1. If FRET efficiency 1/(1 + (r/R0)^6) of positions 62 and 238 (r between Cβ atoms, R0 = 30 Å, to 0.05) computes to 0.10, which of I, II did it come from?
2. Out of I, II, which structure matches -1.10 when log10 I(q)/I(0) by the Debye sum over Cα atoms at q = 0.31 Å⁻¹, for residues 54-109 alone is calculated?
3. Figure out for me which of the structures I, II the number 13.1 belongs to, where mean count of other Cβ atoms within 10 Å over residues 14-21 was derived from the coordinates.
4. Which of the displayed structures (I, II) returns the greatest value of relative contact order in percent (Cα under 8 Å, 6 or more apart) on calculation?
5. From I, II, which structure was percent of Cα pairs over 21 Å apart, for residues 134-197 alone = 42 calculated on?
6. So if we calculate volume of the Cα convex hull per residue in Å³ for every structure here (I, II), which label has the highest result?
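No lab work stands behind these numbers, since they all come straight from the coordinates. Since the model is a prediction, treat every value here as computed from it, not as a measurement. Cβ atoms are built from the backbone, for glycine too; each structure is taken alone.
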Structure I
Amino acid sequence: MTVFENLDMKNLSSVEQEIYRYLMNNIETVPYMRVREIADEAHVSSTSVFRFIQKLGFESYPEFRFFIKNQVEKFREENRAHSGLEKHIETLNMSIFHPDVEYQIKRMAKALAGVDFILFMGMGASGSLAQYASRKLANLGYFSISFDELTYPIQSFFREGQKSIVVFMSVSGETKELIEVVSGLDSQKDIGKYCITQDRNSTLATRCDYAIEYAVKEERKQIFLDLTSQLPAMAIVETVIGYLEDYQNPPVV
């Protein structure tokens, strides 16, 4: 859902980016919240929230709240008209990624291209995506596997002097089993730890050497059934794979 079409993410400070992410991830509840509540949830000051609202072109918070409410209602009406493929494509736009996402992806691709062994790990839908990513890299000739048996002693996969990278796939970044795995790799100097998640401040992301983030609204049926879209993570994975293909087939000058 694109609410602020003319907003240039590159011109936002880190604080403004945090406010923006919170607004977009909670767009339906924002019209019923006070400035202080938004500030508390986004972990910023009320002054920062109000200044950001003014930067968007609104003179007052009630005016901003009225605009958001109308946009949400408009989106719901449009969503009733087209809820198929077009809806999913529209949710995948650059506003859900970090402004430097292209640089982040290139950095990950270069790191993967320079190691001997790549291990993808995830659970549930993220585990399926990890399996997909490892299979694609294997098709390109990389020594790459995926693994979702998180109680298995994965240290047995690694060899002395072998450069390796473990890529963790997790929407929340708070999957207990993955956090235990990454914690067990702290003493392994030859093993790089990368993460693709929607929260770079999550426990998993902060324990990794590098994280690529995206914004997506978590959707659950009851508490255990995760219906959150994997499209943003899939886009990142496909772009990483694209760069790896380019490295293998450089353009002829």
Structure II
Amino acid sequence: MTGLLARAEFDRLIDAGTVPAGAFIMSTDAAVTALYADVGFDWVLIDREHGVMDNSDMRAHLMAAQANGAVAVVRVLENNPTLIQQSLDAGAQGIMVPKIETGAMAERAVLASQYRKGGRGMCPVVPATNFTGAGWSTHSRTTNENVLLIPLIETMRGVENVAEICAVDGVDYLFFGLADLSQDLDIDMERDIDQLIVLWEKVATTAHEHGVRVGAPLGYGFDALADFGSLDSDLSTLRTAAQKSIAGFRASSSG
């Protein structure tokens, strides 16, 4: 397995009292991932659900994360074993799967992330294996033990079924998606944040009762129960900085 051992690294940080902080990566430029890792972000979410990157872009981001010491998680477009396998073969250390709503859906995702009967296909000639089958038994065991398979709870059905999702063997981490959840509930994400916090507390409490660690976007009122989380998104951060820059210039040069 290339790069950090994701589950072991997350467990190490959390057990030491550190909240693993990440960023959502939407840009196709791998320099962005290298930058986030270099300044101290613990993980990056390479977004292939809403981002516009292709396989080559994804691979470049994965190499940048590996080279700079950050855990690389890929968010796939859907709960599709082919997409999960493709991302892991390319070198992803974790997979985030959108709109997981039942235990059966979680089981499908977990199986796709594992080298075992009915699961991920075996191929030694891929980046994740450093293009060799040498030591395959050790590689496959280590990979199975350390891949982070992270169901995304972002619908009301997922919230209602979070206990059965957490009960699935191989689900040790969850992520709370407030944006799609607010859309699913037909509420405003900012105005109705108190409703989302109530649902977050249900998800987080249930997860912890099952020994599952749970993450969320940080800074929205979720921090107290979050075991890990995301701080920002690359392009939204760039946009904010650009707006501040041009506004400051206009203000200083006016008059």
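1. The correct label is I.
2. I
3. II
4. Once relative contact order in percent (Cα under 8 Å, 6 or more apart) is tallied for I, II, the winner is II.
5. Label of the originating structure: II.
6. I
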